Structure P
């Protein structure tokens, strides 16, 4: 009985390590978003950290820039969130022990 518990704890630790490694790797995956036909571009990591913002010189209206920036960021962050959730779920599923009645990742 304790052997099974020990094995399960080892697998949980392995899952946690895989998740941490995946989080670190997500910092190297860049996702772009743009708005205003490319007048505003943003780049974020899959961990949802903003890395760069580019605004075309022709944009001078503060409200227009703000609106485009919000749109571009939301697009990039939505993509990053999808990637992050998919990658972390896969890492967790691969490392989780098979516990009867605990079908967390169907």
Structure Q
């Protein structure tokens, strides 16, 4: 399988298919530091990134925001002293799409 970091997001529209359990296993293997969580009955990818201080966390937040804008796919980002929590999922389909795994892998490269 192609590395997630070399892939590009595709336009996701209402009705696009969610990733299957089998696809999740294959894709998740490439981003092992991300947890699959469920919030409001919606599967999401989430990771907490640790930093030495708020300034470093804010710098990472800005990089993650720029990445999201560049790809037209936007996560929830929570910035706190010494940490940033990033949560990816596809709002239009209320769950996980291949795009979310691609963006998680690209987010890992920012650190």
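Work out the source of 42, 12, 8 here, i.e. which of P, Q gives that when semi-axes √(5λ) of the Cα gyration tensor in Å is computed.
The correct label is P.
Can you rank P, Q by distance in nm of label points 7 Å out along Cα→Cβ at positions 70 and 94 and just name the one with the largest value?
If we compare distance in nm of label points 7 Å out along Cα→Cβ at positions 70 and 94 over P, Q, the biggest value is for P.
If helix-only ellipticity at 222 nm (-39500 (n - 2.57) for each DSSP H run of 4 or more, over all residues; to 500) is calculated from each of P, Q, which structure is the one that comes out at -20000?
Considering all the candidates, the number was obtained from P.
Any idea which of P, Q comes out highest on relative contact order in percent (Cα under 8 Å, 6 or more apart)?
Comparing P, Q by relative contact order in percent (Cα under 8 Å, 6 or more apart), the maximum is at Q.
We did not get these values from a lab; they are worked out from the coordinates using the rules stated. Since this is a predicted model, take the numbers as computed values, not measurements. Cβ atoms are built from the backbone, for glycine too; each structure is taken alone.
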